[in-house]
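The structures come next, written out as structure tokens.
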Structure I
Amino acid sequence: MMNPTMMNPVADKPELAEPHIGGWLASLGLGVEYTRSAGNSLYYRDAEGAEVEVLDLVGGYGSTILGHNNPDIVDYAKSLLDGGTPVHAQFSKHPYANDLAWKLNTILHREFGVTEHYSAVFANSGAEANEVAIKHAEMDRVLKIGAALAAVEANLDAVAATGAAIGATAPLPAAAGGIDELVAAVRAANAERAATPPVYLAPEGSFHGKLAASVQLTHNPGYRTPFSAMAAQARFVPLERTDVIAKTIEAERKTLLDLAVDGGVVHVVERPIPAVSAFILEPIQGEAGIRVLDRDAVARLRDLLDAEDIPVIVDEVQSGMGRSGAFFASSHLGVRGDYITLAKSLGGGIAKAAITLIRASRYRDDFELVHSSTYAKDSFSTQIAIRVVELLEADGGEAYRLATRQGEKLLAALRSLRDEFSDVVKEVRGKGLMAGLEFHDLTGSGSEVISEQAAGGLIGYLFSGYLLREHNLRVFPTASATNTLRFEPSIHITDEEIARTATGLRALIEVVRAEDGKTLLG
């Protein structure tokens, strides 16, 4: 079979569009120009011009729950464009945006058994939706600190007017002057304490995007470290260790100073203020290797966070939109986020659509005045998102049942390979149509090619190149666990396509077991 390598049609035209990535993809046999897509397939043309079909199991990293170029969505998109839908009508009435928000609230109420409404802030991508949640949570923290400062200020004036004697002043130094000097010292200390930067908490293995703020909540230091000075920091904690999480929260605890009169004597006291802006989690950790969070661990976590009044951001960007067998994967865990982010498949594989849902009891109206995005909430992408939700909800949620049924078949096929090749395949994980197959550590392979690629964190991409070249299967590893291959096809994946996937994987595993690096390289 011909190697589908990337060709530059103009020999004297240097590659300027991310040239390093382009060369890297070509070296792995992944630099293919796809010219058409439909359903679960992508198509490219070989050197003779013949069209070659590739079974796409990447699915836009979870963006094509309804398949590539879903005919219903394509027809609807054409009708919107033919009708001249106003993409750019910012700062005007957008009734379709409210319709989408209500549809999502209806599903949320059903899956979580609640009635509280969620306000909606629109965005263009998952990373941006997460940044909306991050920003809103920090705004909420800042406003709470501001309210606490105002209360302390009012109390300082009242205490100063009492003329009471000065008693204990710790943690401030002993007062050298009178009450006015003590009040000034308290105010100076509070100005510094109130300006303490925020901290976020996230489980180990988290991935929430690569923008300035969201990348700081992404556990992989390779993505995060070069930009660590740019945004608020995260503390990554083991999800199952509530005691560790509690200690982490305690270590971040912050207070304002205040004055209190007791027995006619003024004392310095401390008032708690929020330091942790939010805890962010994915119900199914995608880039960490398709890891489904433990329901009991999440319940214990939620109890702890509720006691500390720390909001929870649930990142459903990859796991949501029906992929798990429910619209919200977090509904399987019984955890309802104070913030819920959606993107990827919300755009139906065509539009760039994202949304942040914010619990009414935490929503800050003023946020709408300080955050906006040019393309967010435009008529085209928002109405496409409405159509996607309608298709998922059609026939009593048949799409969710399809995701469950076909997901179980896909996971069964992967588990059968694990059982047969347990010396090569370490584990199979996932839920619905979000699955991962993890290989054992291959750094000790007798093949220099395999051992070197494993040591360099590129083994999954080497496997992907082989599967594309030899079996016309498009599979990628997860970003932070590259020995795990991900599978995120549409709900329309057929039994035959699942069998085809298993056949290609079996051949790959046999090559790995034989330590045949030459065949992997092609």
Structure II
Amino acid sequence: MAIIDFFDRGWRINRNGIAYIQDERSYSFDEVHTLSCRIANGLLAAGFEKEAKAAVWADNDVTAWTCTLGLWRAGVVWIPVNGRNAPLENQYLLDTFDCEALFFHEAFAPAIEALRPSLPKVRLWICIDADLPWAPSLEKWSAAQPASEPRVDYDMDDIVTLSATGGTTGLPKGVMNTHRAFQTYFARFMMAFPYGVERPVNLAAAPMTHTTGMLSLPCTARGGTVVVLPKPEPARLLAAIARHRVTEFFLPPTVIYRLLDIPGIDDQDFSSLKCFLYGAAPMSVEKLKRAIEVFGPVMAGGYGQTEAPASISYLTPAEHFVEGALAPQERLSSVGRPNPLIRVEILNDRGEILPRGESGEICVRGDLVMKGYYKAPEKTAETVIDGWLHTGDIGHLDAEGYLHITDRKKDMIISGGFNVYPSEVEQVIWAHPAVQDCAVIGVPDEKWGEAVKAVVELNAGQSVSAEELVALCKAKLGSVKAPKSVDFIAALPRSMAGKVLKKDLREQYWQGQTRRI
């Protein structure tokens, strides 16, 4: 199936049903289908050919998402840009990825107008919600276009998204993902979380330019409703779950932690939930247990990368339990079992498959894997070797087949000749009730080469000493893995997807020195 076919499947089975809700406004499948067709026909009439590049610069918004559907319907490649990014960051992505058309909200018009001279490849500017002298409104531009589906031939290996990597290790690369990759992703999601005949209600609270937008499509394909929030504001998010009887949604761990701290969270109505997906960054097992207490037996872990989107593995809600009781720590710290539609193995540095229990690099092959990095064949060759996507994550498969991520390969600390995996230390520190979040990094040390340092963000109004945290880690992990020092910080630096930017943390400690890894 082409990516637009997932929307059209929902349209065919529920044309008059509600496809999207935003604020007090409902949008029917037929209404969204019509506008997406007009957008696609407008792009084709303007001479945009298959795999031309375009972007939508907006906050979470139904009409903005409809523009994305229109791009796909025309065979145009979507470049996701986050409205919360700095304008120069988006300018870099749009120019580097050869964007030719830009749809945007009026709120971003001043920043975009200032950037126009530095975006010479863009030849079509469309303002979603206003008519500007240099950019017609979406309504004005699309009104005369046919409302019928254009005929656009596609191949399963055509590119549909050109997404920036997280940028946690340097300038972002452009990941080219295809119809085939997303079909594999959506099929696995629908296999992992089946609802029978019930139509789901998806809550899109995190940015739709990231995982949230794609996770809405399996709901749409079932004829379900997507409730769109401009931002994941806790009060609005909780109210939306109860009001719209939300069955599924995704949030990164950092936002979940903030939800768990809301007074009265235990008294909220979460009875409609069937799947609360967490991912994009490691999650504290202790906070996961607390989330299960609050939200019910609905938590679902996921693991993926931009290069193999969102479904390398899943830990389903049922797998959080064993014979009716909460599963042991070993399983809860995993990211679930690998996607059965792809192959996942642990490889050593020689490319040999390691047996169960042994740690190495997590590698993936199959239809989920990206087509490559945009205009970077040498980077692609370094990352996809003999068909295996090398994720850069270190981990192992346990005896039951559950996948465990030990750490990013570049985050591993070598202290006194011993390998220390930060995530193992972070799990211990996360368990302390005063800790909101933490990051463990290696810092230069004359004696050890690298010393283990914890950078900790505390819960509001709570405190713990560095000595207490070090002692806790020594008791749980021993002296080698325990931090040699602890720094406290008001807020850890994070990417737009909620990942802690350890590269940024390390830079202040490694200035003028070269790290080996």
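Coordinate-derived values only; no laboratory data. Owing to the predicted nature of the structure, the values given are computational and were not obtained by experimental measurement. Cβ atoms are built from the backbone, for glycine too; each structure is taken alone.
Figure out for me which of the structures I, II the number 4.2 belongs to, where distance in nm of label points 7 Å out along Cα→Cβ at positions 27 and 427 was derived from the coordinates. Could the numbers behind the result be given before it?
Working: I: 3.1; II: 4.2.
Only one of I, II returns 4.2 for distance in nm of label points 7 Å out along Cα→Cβ at positions 27 and 427, namely II.
Any idea which of I, II comes out highest on relative contact order in percent (Cα under 8 Å, 6 or more apart)? Please list the in-between numbers first.
Values: I: 20; II: 11.
Of structures I, II, the maximum of relative contact order in percent (Cα under 8 Å, 6 or more apart) occurs in I.
From which structure (I, II) was helix-only ellipticity at 222 nm (-39500 (n - 2.57) for each DSSP H run of 4 or more, over all residues; to 500) calculated, if the value obtained is -13500?
So the calculation was done on I.
Here log10 I(q)/I(0) by the Debye sum over Cα atoms at q = 0.14, 0.17, 0.20, 0.21 Å⁻¹, for residues 411-490 alone was calculated and came to -0.40, -0.58, -0.79, -0.86; which of the structures I, II was it taken from? Can you show the working numbers first?
Values: I: -0.45, -0.67, -0.92, -1.02; II: -0.40, -0.58, -0.79, -0.86.
Traced to structure II.
Work out the source of 2.2 here, i.e. which of I, II gives that when distance in nm of label points 7 Å out along Cα→Cβ at positions 51 and 187 is computed.
Numbers: I: 7.5; II: 2.2.
Considering all the candidates, the number was obtained from II.
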Using Kirkwood radius over Cα pairs in Å, single out the structure from I, II with the greatest value. I
